[in-house]
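These are the structures in question, set out in turn.
What follows draws every value from the coordinates through simple rules; no lab data is involved. Computed from a prediction, not measured in an experiment: that's the story for all the values here. Cβ atoms are built from the backbone, for glycine too; each structure is taken alone.
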Structure 1
Amino acid sequence: MQGVVRTLAQRSIRPSQALRPSLYRTWPAIARYNSTTQGPRTPSSATPTTPTASAVNTEPNQSTQTKRRWSGLRITLLVAKYTGFLIGSAAVGVLLIGAGVFVHDAFTYSERHLDRVPVSPLALNPKRGGPKNLPIAEVTLEDEENEESIKIAGKPRLVIIGGGWGAIGLLKTLNPGDYHVTVIAPETFTTFTPLLPSAAVSTVQVRSLIEPIRKIIARVRGHFLNGYAVDLVMSEQLVEVETVASDGMKKRLYVPYDKLVIAVGSVSSTHGVPGLEHCFQLKTINDARNIKRRLFDNFETASLPTTTPEERKRLLTFVICGGGPTGVETAAEIYDLCQEDIVNYFPKICRKEVEIYVIQSRDHILNTYSESISKYAEQRFNRDGISVITNARVKEVWKDKVVYTIRAEEKDKDGKVVKVNKEVSVPSNFVLWSTGIAMNPFTRRVSDLLPNQVHKKAIEVDAHLRVVGAPLGTVYALGDAATIETSVVSHILELVDEADKDKDGRIDYNEWQIMVARIKKKIPMAGPHLEKVRDLFERYDIDHDDSLTINEVATLLAELGNKITSLPATAQVASQQGKYLGHKLSKIARKEAILAANGISSDVGDDVVSKPFHYRHLGSLAYIGNAAVFDYQGLSLMGGLAAMYAWRSIYWSEQVSSRTRALLMFDWVIRGIWGRDLSNI
């Protein structure tokens, strides 16, 4: 012990400092040392006395307790330290954000005074013309505001009719300054339609799904007209537009174009069912608002003590006609509303009496998805108490009920089991109609103007999205308003003329290979069905003379066309078509001088500057009530909350702007913490 003290003294270290960490560990040895060298000491002595046997035995327990106290104190201090850091960081963050907002407001607010705004006299008093002698908007109010506007005013006129997925996809990929862009739409905003079922029950707010079109077209220095396109004069390249004046009177004018893009979407198909005026649809923001108002009005009326049990049952029965994604997601959202909010804020009987019906004409709901997904969705709905009625057709809709027919088995007079159409009536005060699409009125008008248009639901376009029968390279159509032609036999004369090199009226195998290459270029969707070229040739070579006659070629092409499936009328297809057309039109504008030098007009430059449109399926998804399903190239994914958050992430990333992404995120957080907005506004 004396040696240890001497060493500490030589190093100028106090014994108390060196021995403190190991004090309790070395205390018994120190006690034994003192007892042998110095003997016992009195309590008054300054030197520590030798511990007794009992004190020596209890010392390790005291040492452990002291260590624990010191450890707990250190943890407490550490938690307090980092808590302080967190609170301080949050406070600093709030102050910085507040300062940033203050600085932003200080620099963005200005008191600008516009004394002289140059406006062309033709913009204020347009000249008249056209078949109906209407005003022609050759010059807009913004065309002479600055030098850039004057420069763009001399560019080719690109008129886009519609403000949906196709139009927005085009506007976001078009190069600024290439065209004098004008957008004509009945709404001043574009809508993120996949989340309309969520907006209809206040899971998200409608403002989170819309983005003003004027903000989108600002990137391309475009112009906007709030109105409906009602007619088209192709001979003079004029679009007839109907607008509403301040006094409510309707007025019409012509808008000239060099290139026209029809992206007006579609309307719901009626299928000849009477009484659809009593149904709701879900295609616009106003539809979502009307549905929300009816839903909460029904719940409020059902809560009144004066409401009879029969009337309450009718008010709380919700019928969805159509088992596609829109119908399924709406049913799921209504169920979530009842489970998460109605049960907490309304009388419990209002939740107990709720019944939700999904009426589907096919064998399964979500019939465009894989069979496993359809069955999973049906099992989920059955578990949640949502009635799924398949192989049924709505016969008529009344103000207070829905009548549908379903195939059922009954015994006839002879005891034989026969299938009959059984009629069923469901009392209801809410019916959603979501069963297919039909032509928009303007689409119908354009189709009637062209003799080659025979499709019943959309305008036929070629692989470059050019309207079949219209002047080449001047009129395009995309989205729900268009369908890419799948008929190969209609081009038989052109194909035979190009492939029949020896002009003998027969197609040998080498000429058949030329024809296949031409078909793939003209109708790309036929490609997957033309992989086994030799097998097709031999299969339709009936007389086995190693050549195909015109009749054999016609039979082959007709059956080939029947195998080609049209693209689905989805937002995904419309968006890809819009982006494709935006890139292509920009290429045409950039290479206009090169095309002119080679004697090629920009109106027919599509084939030169761009490949045909090719659709790339990115998968289908649907929300089915705190769960989601995915279908991608045969790979099916079904799950609960994890899949639901993946579904949300995909839709969140597909938003039009950062503003709507932020609003959508806030809506989901608010619903999770405070619930939905239960007001009927």
Structure 2
Amino acid sequence: MTAIQGVGCLGVPTLCQLAEASSSSSSFSQMSGLRITVPVIKLPKSNTLSTSRKSARVNVVAQGAATEQASPSAAPAVDASRLKQRVELVDGYWKLKDEFHGGINPAEKAKLEAEPMKLWTERRIDELAKTPFEEIEASKLMKDDIDVRLKWLGLFHRRKHQYGRFMMRLKLPNGVTTSEQTRYLARVIEKYGPEGCADVTTRQNWQIRGVVLEDVPEIMDGLMKVGLTSLQSGMDNVRNAVGNPIAGIDPHEIIDTRPYIMALNDYIVNRGQGNLEITNLPRKWNVCVIGTHDMFEHPHINDLAYIPAIKDGKMGFNLLVGGFFSSKRDAEAIPLDAWVSEQDVVPLCKAMLEAFRDLGFRGNRQKCRMMWLIDELGVEGFRSEVEKRLPSQKLERAAEKDLIDITWERRNLLGVHPQKQSGLSFVGVHVPVGRLQAADMYEFARLADEYGSGELRLTVEQNIIIPNVPDSKIPQLLNEPLVVRFGAEPTPLLTQLVSCTGKQFCGMAIIETKNRALEITKELEATMNFTRPVRMHWTGCPNSCAQVQVADIGFMGTMAKDENKKAVDGVDIFFGGRVGADSHLGEKIRSSVPVKDLIPVVQDLLVEHFGATKKNFLNFGE
């Protein structure tokens, strides 16, 4: 089985190497044309983000509840029996021990009934793909394979809205991809006609739609050939590792995040072969590395965030832990009071994942995210469990200050921006709610080749960046039909509009989001004047894949009642989320607003809080 190569991690797991990979085999950096070198580290500024434990307080926002101020220093008494490892290694796979089977959730039962990763490691997917759906539906085991266990291979059966078709989620570390990879994905979805499309996600990666089961083995093998993988991108695994989307070309970056992210990804997926050490987590887990004062990576909503910090003259990272969204609770990441050197980025991640795997709760799925374990053990108790799993069994206390300037004004990456490389610029292109067709992807690949270096970058705002464009080519690029149609500098509301998949494809969604978000946004822009961009996010259900809690105004799908008490599509409205160096989560301010009544409600918010005005339309009669 051919391995996916990455930059910076020359063994799995090994120390993170910041020099260029020197393997004789093809690496990700070689495939994408990247040359990654150690960046010059800038010295700390006076205004910094507090990621040490001193004076640290964090907002924990529960839906429908007021903001709760919680100190991360609380240390509850923990019985020694609670620290007993709950999993054991059996025939190369981590299994939940018999004594902990009581009260487990359905996902855990599905893992016990059949090891999900064997669909890949033993190529059981080949036989499953040949099996008629009628036969699959007659077998509970195979039915659970397509509805649950295939998620370990990044495949999500759209039983409710696209029966027999799958969404495939990829790994795309740091959001970096190539024209070759983009063309391959375009070819995959093109054959599915109207059923096939692709989405840029809020974790800098691709999701492709319309896939049929019989094509899966061929598609996955094709992914490997172009340096991609979909392994471990769903269910109880580590999701796509996020970094600065303009890493290595950013004139203002603190560090180039790509070597760290590539090293983490190499460990997480074992260079595309699957890392069986961490495929049985209690719940999904998110990680990011911060590379700029803008904090494009949204560290406060990640389970683990590496914040650049210098300690004793050495470059490294302070750590934030535990950020997450769920239908019952939203929590901002809190300081672990820990610092790791550059060389310990991967070992720290490994130790934390093993602590979560070994001790995490596996009952009610709403209480299985890592923050619940931190709550139970206390920050110091959790820190101790991570520390004992490190090779050195020593975890240093946080650096007093990190390198983030909290006064920094977050930049908009759309449009034309000069790179640190003289004579080159990057161009951020708006992708309306992240949705692309095969023809669009072919065009992006062509533009990357003709105007840049054959590389594309995806952002958490669901947009695409074309880097390394010679300044002399910028006018021609801006006149390309795709760029004109999508817009490099769109209107104030469209520019930062984000939406999840919605009811069109997702069985979890309560309402349709992508088309509705576009329609309502265009109506608002047609009826109002704006002095500044406003970030609006739409998510179809409380899982909040579109991260409504970080938006200026967020809309979460729900059911509402109209004036006749009839059930209709509605939204809960969230307000006041911030991103960047002063990031925090917004709060729910309205519940169950019928979508048909939404326009005037949003107009009032835009006028009162964002300086918008309503346009005057003169009525000249009929």
Structure 3
Amino acid sequence: MSTDPSQPGRREVLLGAGAALALGLAGRGLAAAPSPSSQERRMSTLVIRNARITTLDTAQPHAQALAVQDGRIVAVGSDDEIMRGWAAEATIIDAQGRRLVPGLNDSHTHLIRGGLNYNLELRWDGLRSLADALAMLKVQVDRTPAPQWVRVVGGFTAAQFNENRLPTLEEINTIAPDTPVFLLHLYDRALLNRAALRACGYDKNTPDPPGGQIVRDKLGNPTGLLLAKPNAVILYATLAKGPKLPIEYQANSTRHFMRELNRLGITSVIDAGGGFQNYPEDYQVIEQLHRDDQLSVRIAYNLFTQNKGGEVDDFQRWSDILQPRQGDDLLRHNGAGEMLVFSAADFELFNEPRPELPPGLEPELHDVVRLLVEKRWPFRIHATYDESISRILDVYEQVNREVPFDGLHWFIDHAETITPRNIERIRAMGGGLAIQHRMAYQGEAFVERYGVQAARHTPPVKRMLAEGVPVGAGTDATRVASYNPWVALSWLVTGRTVGGLALYGDENLLEREQALRLWTQGSAWFSGDEDHKGILKAGQLADFIVLSADFFRVDDDQIADITSVLTVLGGRIVHAAADYDGLAPALPPAMPDWSPVNRFGGYHVGGTATGLAMAHHHHHGAPCSTHGAHGHAAQHAAPTGDLQAFWGAMGCSCFAF
């Protein structure tokens, strides 16, 4: 069928010479169409043609083309069928034979918290060389003005580096004698240089917090190594001492984080709350972005109690002001968790012994869960070990007898060592299991403590699926594992850690389509969206991605390097790269301009550091025309209540423009 854009009522999106050839348009004197406006991207009809579509719809598993109107899919079929029925008045994009799949849905992540801080963080996710990581650290130290910190916050592990080690404190102190540096490795340790220790006020008189250790030298002075034993509060309480972005910059940071997720194919997440993430204060930015129509990821959020001993009060107060699933398809409340009561928190450090939970768990959890069921709030709970899950399910069964769950969605997060018996108990009460690729980052530690055989079903994903329990996949990003869904998909398919250790046999490995289904249709259940997203068929939300490489054809070791070249959310293009570059709305630069995001970006696809070869402009210590030389001031507090005070504390605002 002709695709001549000169036909009345037809608009073609021309994507460079390759696309023009594919459409038979080369040599007609047609220039590439100008980048459409935001309003134009909300056109009534969008058609994607010439694609290898995996729909995950059992009634029509494969297709070549699809059509979108008003944010939803209206037709899926062959090129001829879709072009004949929907091309008039449509914007048409040629997928050039690429694989197209439903948008990915991370059922357990921390986007809201991560977004507020994304622009402040140097990412080592995906790097293969510690030497590159340290070179990036040096560049960022030289770019970062006082009294700001350089932070590397999760998403990496020592095993991913060719050197198979973490940096030493000596290396960090040599690179950054004056700029505070904070490195978080999983939830087991943090490395602070001497400048960061001074900024935090840690000295020989600082006591160890409960469940944590400040490692000291022979004279009792902190060395800079903080250990979770196994409580990670010492780690994120220390991180919380660093300067924060002003709220205007937090909005910019969140937009950049969402675009980074779009680059990797994520169109939906379920936010699991987090420590120091208070409602409603820390939700103001995401709510404002929603009001301003600037969300590029659908977010369902759970509320995480912040008050040990006051958990019931937290949920009583919140349930008085929030109805279950209040919101819309872009931003919606999703219930309670992942922390329901502090007494049930079994920290997931596999290099430490399994924690024994206190006897107060049962009555405290009972009161919270009963309240949630009465309020019809869905709920989730963090539980790593089967021993914890057994006690939690005892409480749930008791509450279910008192106040029937009656179809209310609830689920266990993580469940690495869950047994078949407890999977059956979850199924019997209508619950689900949300799994993440934490073993891809902690598999070596698990094997060292518990052995190879114990690791073979950690978690027992195939058994969960065989039992018919709803299973969704996620990352638990950003402070432990990376937010990259393709690392998680690689782990599900290959059973290997990011360091290459083979954990599973065939009995616990998933076929690629099965793994993809957990990241789409499977995760939709966990926000009550199973009826309108996760597969590609008429009536579903138009969330889909066109891949840089074919997930179903690439070698196993290439899965983690897949990205999206075109990400569509509700019919809107929210990310575009390669031949489609320019079709997505441009973002303003990351703020402030010394942000690591501007130089290094996010996840390092392919393992090579990006940004190291860029020209080095206006670093700290270099003079500017207004203020002369900038000095370090790590000992100064950074006021963040207003922009003038924030920039004044840094000594100069010239780097912001």
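Side notes on the structure shown:
- In terms of distance in nm of label points 7 Å out along Cα→Cβ at positions 83 and 611, the structure with the greatest value among 1, 2, 3 is 1.
- Value 4.6, calculated as distance in nm of label points 7 Å out along Cα→Cβ at positions 307 and 579, assigned to which of 1, 2, 3: 1
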